[in-house]
Structure I
Amino acid sequence: MLQPLSAAPTAPAASALQANQDLNVLHWWTSAGERAAADLVAARMAEQGLRWVDGAVAGGGGGGAIKVLNERTLRGQAPQVAQLNGQALREWAELGLLLRLDGVAQRRDWRSTLFPQVMSQLNVREHVVAAPLGIHRINNLYLNLALFRQLKIEPPSDWAGVMRAASALRAAGITPVGFSDEPWQVATVFEAMLLGEAGPALYQRMVVQRDLQAFDDPALERSFKRLREWRNLAAPVSAGSGSNQIGNANPGERRWTELVADFAAGRTAMLISGDWVRGELGALGQEGGRDFECKAVPGTAQAHLFSIDTLAMLAGDGSKQPAQERMAELLGNATLQISYNRIKGSVPVRRDVPVDELDLCAQRSYRLFANPGTPRVPSLVHRMAFDEVGKNAFIETVHRFALDPNQTPAAAQRRLQALLRALGPRPPKALP
């Protein structure tokens, strides 16, 4: 006898239905601020009958998470959702491993509501293959305002001002700069300095076009000099010395959250990093404009060095597709965009949201990115420009220089040139 349509599903059927609403999400958001942002998304999903099954993999920069994703996929145990950004997203899409979200994008009119640069990141072979979460600005200089006010030091706006401030801080017994020798953090600082020394047009020739002649420019050598100078400012002050001499630092490979904690506590006064730092400072009770200031790395005030966070839905047997599409729709929702990015430190991917609800640092980042005249340049270190192999090789080259005081900036420049020759020209964009 046929069961009436109005009848409740049997227990096994209900169990299967619920299982299809569970989405395993692999990501690398494990700091306090990142975790709070992810928890917000999970809560909004729960309101829609979806369950976020957490698959967080610790490790800033996402290298560990990408390795786990590769291993799980090879074992046939891929998650339903994975954090895949930039070129990594493109590589997975080219292999046919990602669910196409064209229907979601059309229903929610993403082409009109999202920034063109965001849509460009989501599109591979004319198909939308991920849902966007937020835009990070990488070229930020953070200043601990309590220290600058207490010591009556003028907040710097150029490198000469940075060095004057560092000298005054060191004389007062404060370590001027927070720095980590963790490879991805070193390279994040370096690419911001490269943008400052080279300018947006030359940076684009180097990082986007992979123009070998661009790497002959003296700006590259100056960037390496600047990196060494900045790292040396992280040398701790000897107790009771009162010395403002700057020696060689040996910061060690400290987690970025440790650097933020030192900065918030006033143990250091300046920090260069992406605006995930702002999310972490918020989790520590710090407020932009009151406790800290976000300025651009000197020489980069008019440019936006960006990274875009995206979640890809991995293709499977189709049983999870309705839940995956509902999650993708939710991620692009204007209300969630504001709430999520306020916590995360990033800014919304939409052009139609009330950004006055964000803090002043975020408002400046958003309006700069939204301005049609702004040079928006992709972060190499955070997968916006190079594939995983090229990105890792670049990071390793910069990291080796940072740790080897005997390697000259000129030698480091030659190493990068050799790396670019080995990588070959930038691969052409895939045809539809």
Structure II
Amino acid sequence: MTLRQQLQLTIQLSIPAIVAQLSSIAMQYIDASMVGSLGANASASIGLVSTTTWLFWGLCGAAGTGFSVQVAHAIGAGDTSRAKSILRQSFVAVFAFSLLLATIGMSISGALPTWLGGDEAIRRDASLYFFIFSLFLPALQMNFLAGGMLRCSGNMRIPSLLNVLMCIEDVVFNYFLIFPTREVSLLGMQLHMPGAGLGVEGAILGTVLAELLTATLMMTYLWTRSSELKLKGSSGSFRPTLRILKNAFVIGGPMGLEHVVICGAQIMTTVIVAPLGIFAIAANSFAITAESLCYMPGYGISDAATTLIGQSLGAGRQKLTMRFAHITVYLGMLVMGVMGVVMYVAAPQIIGVMTPVEEIRSLGIMALRVEAFAEPMFAASIIAYGVFVGAGSTLVPSLMNFLSIWGVRLTLAAALAPSMGLKGVWVAMCVELCFRGCIFLVRLERGKWLKGP
């Protein structure tokens, strides 16, 4: 392949993945905007547990990736029979894992807001939000697994389209579940619009119902239509084997640890932010959601990098693997650098859509403008991590994340928050992301990750 062909292939795989990631963030953005119209308490109740939902979300993703990377290697080697065998085993293994997570989540939902230092006024809604989220984790897990398998087979289009559909479904469900029955003015006409008026509870119900429907469609396509992985009409055992489980643990285990490290740090950040008040909690949550619009293209390119690296290594082509690593990482840095500029300029409009509360808006704008400077190096860490995942080398990057987040971000945030407030927390985050990007670029260039786990 020429350099131009490699770049074209990277872009072809990245665009659908970026669209899928942006649709996911758009769904969170819409949720935040709808709930934000209910007031600061409703926003803070979701913001309080958001980092813990990301923790569980990330563990589900890691479990699926432990199997999908093996599928990418098998497809790269031309062994579709083995790829289908891994797929069958993954269904049983990750579903059991998601049931365990759901049980843990529901059991801690009552105490979680208190553990996180949330104000008494927001604890009930925060607890209910997390309970419903945990109840539907198996659906989320199946959605992640099916989407990951399709992407690793080279099919980026279907997961992208279905995730866009999920965003639309979420808007519709939320519109009728969050708000009460009301009169709506449309084109000069007054319409009677029914609604459940469930508030925060309606926001999470709309999200999980959209996830459930999308998971059903994604699994159906994977099972009956996928050109590489279709199981309909074929036979094989669904019983997980020790070898496949071990490989999945070697790949997914460090990823799960990495998510625990990152989300544990985010939870600790919430603990640092919580004493700053409800406005700071809500602004911190909104700023994190808004920033996602900037870094989700990086995660989309990272998904493409995992597929390209996994299949290239599976085919035994190390030089092509390294070229794809450079193309994806530097393309991502360029894209997210541009997005950082947009985020800095448009921060008032981005936050303004999410909340009418002036105190929250001013804090959120400040946070986005501080973070904008870190976006290119954040891209380096995100996409280099996707490269390492495609190679099956996940332990060292997880340890690097641990060092960076806990050694730099949290230490600096704890030191700056008492004197600088929320701004100190986001300055610490900006410094840490730049540091993390640097150490990931160093590991990328050294090339030891090419040897795998």
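FYI, it's all coordinate maths here, none of it is from the lab. The shown structure was predicted, so the numbers you read here are calculated from the model rather than taken from an experiment. Cβ atoms are built from the backbone, for glycine too; each structure is taken alone.
Where is relative contact order in percent (Cα under 8 Å, 6 or more apart) largest, in which of I, II?
I
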Report task. Identify which of structures I, II gives the largest calculated value of distance in nm of label points 7 Å out along Cα→Cβ at positions 222 and 334. Result -> I
Query raised in the report: If mean projected area of the Cα convex hull in nm², for residues 134-365 alone is computed to be 17.7, which of I, II is the source?
Result: II
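Looking at mean count of other Cβ atoms within 10 Å over residues 278-285, point out which structure of I, II has the largest value.
II
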Query raised in the report: Of the structures labelled I, II, which one yields 27.4 when mean count of other Cβ atoms within 10 Å over residues 190-197 is computed from its coordinates?
Result: I
Query raised in the report: One of I, II was used to compute helix-only ellipticity at 222 nm (-39500 (n - 2.57) for each DSSP H run of 4 or more, over all residues; to 500), and the answer was -28000. Which one was it?
Result: II
**Report entry** At a computed 1.9 (distance in nm of label points 7 Å out along Cα→Cβ at positions 182 and 294), which of I, II
**Finding:** I
